[in-house]
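So, here's a batch of structures to check.
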Structure P
C-alpha cells in the first residue's frame, strides 16, 4: 500500500522540483560532454510514477525501463550501443538498460553498481548530482569499451526526457 500511495502522490510537479530547468541543462551537458569520449549513445528519462493499475499489478521499475527503452528507440543505434538511464521518481529507483552491443562488453554488475550509487544520491535528495555522477561513470565505461575515434553523428538526443 505504501508503494501505491507514493505513485498516487508523486506527479510532474515533483519531477520539476527535483529537476529544475538549470539541472536538466546540466544533465544534458554531461551527456553531450561524455559522448565526446565514446561512440555510445546515452539517454536519461525520468518518470514521476506509474499508473495505479500498473502498481497494483506489481509492475517493477525494471519492466517499465525495458518498455521505455523500446518506446524511445534507444535500441535503434547503428552500433547497438544505446544506454538508457531510467529514473522512476516515486520509487527512487534507477534502472540502466544497455543495448546488446555495449552490454556484452560491460556486464550487468557494472550497470548495477552505477544504479546503486545514483540511488544513494537520490535518497539524500541530490537528484541532479546523482544523475551527473551516474553519467560520468557510464562515460568512463563507454570510453574504455567503445572509445571515440573520429566524427560520429549523435543518434539520440542528449536532452533529458520527462515522461
Structure Q
C-alpha cells in the first residue's frame, strides 16, 4: 500500500506542475498585446552604444555598465509606448510571474514526491535526477503540443 500511495503522490505532484504550466500558456497567449505598437516604439528608440569589451578587465564595472545600459534603454522604450500597451505589458508580466511561482512550487513538490518514490524502490540518486528531468520535459512538451494543436485547429477553422 505504501508504494501505491507514493505513486499517487508522484502522479498528483507532477500534475500540480504540468497544470499550471499549461494554464499559464493559455492565459499568456490570450493576453492582447498590440505588437504593432511594440514595433513602432522599437523604431523610435535607438539602442544605446555597446559597452567596450575592455571593461572585462574589471568585471564588476562591466556588469554594472551593461545593467545600466539595459535599464536606460528599457525606460526609454517604455516611455515610447502608449499607456494602454504599458498596462497590457505589466499585466502580462504579473501573470507570468504568478504562474512561474505556482509552477515552481509544483515542481518542488513533484521533485520531493519523485525522490520518495525512488527511495521506495531503493533506486539511486541518478535515477531520481533523470526522472525529474524526463517528467519536467514531458510536462512542458504536453503544453507545447496542446498549444500547437489548438492553433492548428483554429487556423483550419478560419480557412473554412
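Structure above, values below:
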{"item": "Of the structures P, Q, the one that 64 was derived from, the read-out being percent of Cα pairs over 22 Å apart", "result": "Q"}
{"item": "Value -29500, calculated as helix-only ellipticity at 222 nm (-39500 (n - 2.57) for each DSSP H run of 4 or more, over all residues; to 500), assigned to which of P, Q", "result": "Q"}
{"item": "Given 44 for relative contact order in percent (Cα under 8 Å, 6 or more apart), calculated: source structure among P, Q", "result": "Q"}
{"item": "At a computed 1.00 (FRET efficiency 1/(1 + (r/R0)^6) of positions 55 and 119 (r between Cβ atoms, R0 = 35 Å, to 0.05)), which of P, Q", "result": "P"}
{"item": "Parent structure of the calculated result 2.0, given that distance in nm of label points 7 Å out along Cα→Cβ at positions 95 and 127 is the read-out and P, Q the choices", "result": "P"}
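A short reminder: the numbers here are calculations on the coordinates, not readings from a lab. What you are looking at is a predicted structure, and each value in this text was computed from that prediction instead of being measured. Cβ atoms are built from the backbone, for glycine too; each structure is taken alone.
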